[in-house]
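The structures considered in this document are given below.
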Structure I
Amino acid sequence: MAFSSPSNPAKSVHRIRESDGGLILKLLPYVRRHPRLLLLSALLLLPLTVAGAIQPLIIGQAISVLRQESTWGFLEQLSVAKGLQFLSSLLLITIVIRLICTSFQGYIVQQLGQNITAEIREDLFTYVMSLGTSFFNRTPVGRLVTRLTSDVEALGDVFASGAIGVISDAIYILVIIITMFTLEVKLALMLLLMMVPIAGLIVYFQGQYRKANYKSREKLSDLNSMLQENIVGINVVQLFRRERFNSELFRVINQDYRQATDKTIFYDSAVSATLEWISLVAIASVIWLGGIFITNNTISFGTLSAFILYAQRLFNPLRQFADKFTMFQAGFTAIERITELMQEPIEIKESEQDIQFLSSRKYQEKVGEICFDNVWFGYKPDEFVLKGLNFTISPGEKVALVGPTGAGKSSIIRLLSRLHEPTEGRILIDGVDIREISKKELRQYVGIILQESFLFAGDVKRNITLGEDYSLEEVKEAARLTNVDRFIEELPQGYNTQLRERGTNLSGGQKQLLAFARVAIRHPHVLILDEATANLDVKTEAFIQEALEHLLTNRTAIIIAHRLSTIRDVDRIFVLKQGEIIESGTHEELLDNNGLYHSLYQLQMMGYEE
């Protein structure tokens, strides 16, 4: 699914209407995965349609038998009682056939729709998970949730209730029209001509519905975005007494969504009302013209009765067709919004080369060399946050990155872990460009501990292994190395203790301790600490410092720290300012230089003395 993101909703709707066929074709691969269900559903259309089409004929013949008018040849040879008995039995058979076929087909199409919905949702989720962090930085979570839930559900409804139903209704209408022309050409032609303005009205109202539905879904995305934002930030909302202010904002957005939805209801209702009015006019016209034909002895009462029933049955599938067409319009809107998401480029693509990076380093004595070769990087074009970085970190060396906010420290970490690609230049690990290393191997080679670690809902063990195949003994060993085993064993169920969403039943220090165990179990060759001990109390930090001595042994390390007193013992310190390294050296060397590092250190020491 590949469409450019529309900047104007009206333009986007016009473009979609021109490419509805193309949108359907893009969904065919999902349908082809279920050929048996599709074939069974199609096979049931024939008996379902034929049984429905002959029922008015049977009723018309029954009326002709009662009035002793002209009937089917073999009925004229039977008595009135036997003729009615035969027609009643035949009618009952058609009713049973329709009942059975409708039930089975309904079950099959619902199963088909649910299967396709699940597959589309899985593919969409997998694609979203492969997008770069810049996409998530600019996209509200609520908007993504809307597209992964309600939009996909709307798309699934097209298959579950719409696609097969439209084919069935179309065949049913065609069979009814053919049957009517075999009975009486003039009455059939009158009904057929009345369908022309109906088609025009349906097309008009559905076009208006399409535009209104697009706006309605955009408003729903805004509603979900605000709801998610307020739930996540509930502490700030309550601490700063924003409940009433945020409630008013939500009321406005909710009102906009209601008004947008009201428009979709209006156009949907307009279609139904138009069809209802025209169907009544059609039946009245059949009675009027048929009465004239009966007066002139052109047709029988049985034939007129059959035509009245056919007129009703002709407009019933038209009503259903209009309802399904409305469903299709909602589905096409959903497809358009989903394809916008699917068109988002995957910034970090896997290398096509299979170099088995980890295996090739297994028997090397020294690994973990990092080289930035003339690296330039910017989150926006022509706005560089890193400018021409050139440095090499030797295997086993401990390097600290310091500098004022916005100097580019975190950007270096994001580039090294391939959350972003350099705009210019290259980054080498052990002489290999990281773009030639798979993301899985790179992120196993490089371990990162952030200032704030995210915990998933689940038990403690799962939050350490993150779904990978580690034994309980390996988990316990990683916990022991990082001094978190004691706190875990104090939990109610130990390693099986269930954590709530984002680990809200743990303290900040406990969550950070689990992050250390999460990295330790993977035995990375390069360790990155991004203010990893900033949120810890003195006692917990002492445990972590002891654990770090084990983790940093024989490993290359990059440490981002604002507290300069914690990096005195590193091998080198890089001082960054506006994306450039302006100083480098040991703690003592940089103090002797009387540069930016010296100024930062003096300011911190003055703060501690106060």
Structure II
Amino acid sequence: MTTPTPPAGASTDVVDQVPDDLVLAGDFEAPTYDRWAAEVAKVLNKGRPENKQLSSEKALERLQVRTVDDIVIEPIYTIDDAIGDLGAPASEPFRRGTTVRNGDMDAWDVRALHEDPDTAVTRKMITADLERGATSIWLRVDPDAVAAKDLASDLGDVLLDLAKIDVSSRTDQQAAADALLAIFEASDKDKSELSLNLGLDPIGFAALNGTTPDLSKLAGYVKRLAEFKKSRAIVVDGTIYHNAGAGDVHEVAWIVAAAVEYVRNLVEQGISVDDAFDSINFRVTAAVDELLTISRLRALRVVWDRVGEVFGVSPDKRGARQQAVTSWREITRDDPYVNILRGAISTFNAAIGGAEAVTVLPFDTAWGLPNEFSRRVARNTQVVLSEESNIGRVNDPAGGAWLFESLTNEIADAAWKEFQAVEAAGGMVAALGAGHVAEVLADLNAKRAKQIATRKLPVTGVSEFPNPAEKPVEGRVARPQAEYAGLTWTRNAEVFEALRDATAGNADAKVFLACLGTRRDFGPREGFASNYFHVAGLETPSVESGDVAEVVKAWQASGTPVVCLCSSGKIYSSIGAEAAKALKDAGAAKVLLAGNIKELGDVDTSGIIDGTIAMGVDVVSGLNDILNTLGVTK
């Protein structure tokens, strides 16, 4: 490619061609918060009656997002939301991270979870994980997972001086810890270079199982690990509370409250406060909400540093080391491949939030035990983000951003307030025993259930964009459904999965769409209505016509007693009421309207319209009502 020759006499210097009086943005007024807010109100007031216009303040309130635990996310943040000195990574208040990332490829510990009771399978999969990107292994030791007696065989091919090993248990934490300790104590390797986590969390265990926590043996395990300088006895597990419904605030508050009880117990048994702090790791949830997950991980470090300051812990021992696990509560059974995206987003959040270790749950977790493919996807999600996307090469990339600093403070302050409430009640053990935790969870779950049912908290592939023709995942080994006497775990998608189960294989599970007018009239609402009914797996036969008699005839041929009108306000005001009445007269048991009933005009709709579907309606209640009309029982 050749450089074009400038015209004769023209200067080749760009600077020489710029007029001295050139003004770029100088003719525009400097933007202000008030001007921006006024423009927001102008947009939201379009189409609103004169007597119902929103003020700038009210308009901004409409754009706020409020979580179930009352964390408010503002539509915009300013320098007024900034904090002063952020500190540095690996130094107080540890807001920016507990460790320093130096640009190496291993930005965080890629920790693979194993739960398969088949020893041959687990041993093979552990080897595959370690050879192909995982840097540590986490084994769940339970009757429905790995057996304690098989632990040595499962780890038979692992070089203990090269891989970190964690265990956890929902049924017998001491058996899991003893089995792992026996393996490492028998090793001839330098114990100061070996790394293991015993996963002891008696308060979390009691919360899940509805028992009384026994903290009496913690000090013994801490002392047994004295030679293992890179190891930890206690892993305070926040996923127990998250999966039972806790939000960001309570996950932080309750694991800090539990950890404080462990510190006090260890000190009473002769362990120094520094060593007590050094014996604790945190297992936290990595959810799909970027803003809240990143801020929560940062907030936990801030709160734990403050606890260490009160205890008089040496500053270098106050960092909260976190293993982030992608949210089980957010895993879906239907359209499971969307879980791959959830895992990637959650891993990104954990990495940006500064987690030292990350575990990605396989995308088919809700279907059963993972196979080689789903394990590979879970592992490679981390490897690609770390080694190809390089997101772990920067320390605290969210640091200094007004939004993240504000949310970090907001979560930390709210968590500290809840932590103080738990302390005032006698501590986490007392709060569990008195029913405080269960009471708070019931309130949070009720709020979240409403958000899920109205799709303010959408579940992609399930409550939004469902595929009614989707085939079930095959070839998976089903997981036994373990039941616990304490906290109940529930996935967000379960309420919709129950609707799909009710209609599966039922030829009568369908709703007729009466699409009135032309496609440009009914197209948008047909799409909305189809999506709505497909959430429950209902088929949606339809007709496209402006002739009421033709619509009635097509509905009669469909064989379903439920019909939904779909069209524009213009068509509704013309023939909507006529079509609804004709369908009712012909025997339709339920006639619904996609849109606002006012669009039918000044007519009496009683007896001809049985309900409407629109944004913000309770989808679960509405669909259950339709299933009852169809005679489809769950």
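FYI, it's all coordinate maths here, none of it is from the lab. This is a predicted model, so every value here is computed, not measured. Cβ atoms are built from the backbone, for glycine too; each structure is taken alone.
Values as computed for the structure displayed
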{"quantity": "Value 0.50, calculated as FRET efficiency 1/(1 + (r/R0)^6) of positions 83 and 107 (r between Cβ atoms, R0 = 25 Å, to 0.05), assigned to which of I, II", "calculated": "II"}
{"quantity": "At a computed 3.4 (distance in nm of label points 7 Å out along Cα→Cβ at positions 99 and 371), which of I, II", "calculated": "II"}
{"quantity": "Which of I, II yields -12500 [helix-only ellipticity at 222 nm (-39500 (n - 2.57) for each DSSP H run of 4 or more, over all residues; to 500), calculated]", "calculated": "II"}
{"quantity": "Structure from which 72, 25, 22 was derived, semi-axes √(5λ) of the Cα gyration tensor in Å, options I, II", "calculated": "I"}
{"quantity": "Entry that produces 4.3 once distance in nm of label points 7 Å out along Cα→Cβ at positions 155 and 291 is calculated, selected from I, II", "calculated": "II"}
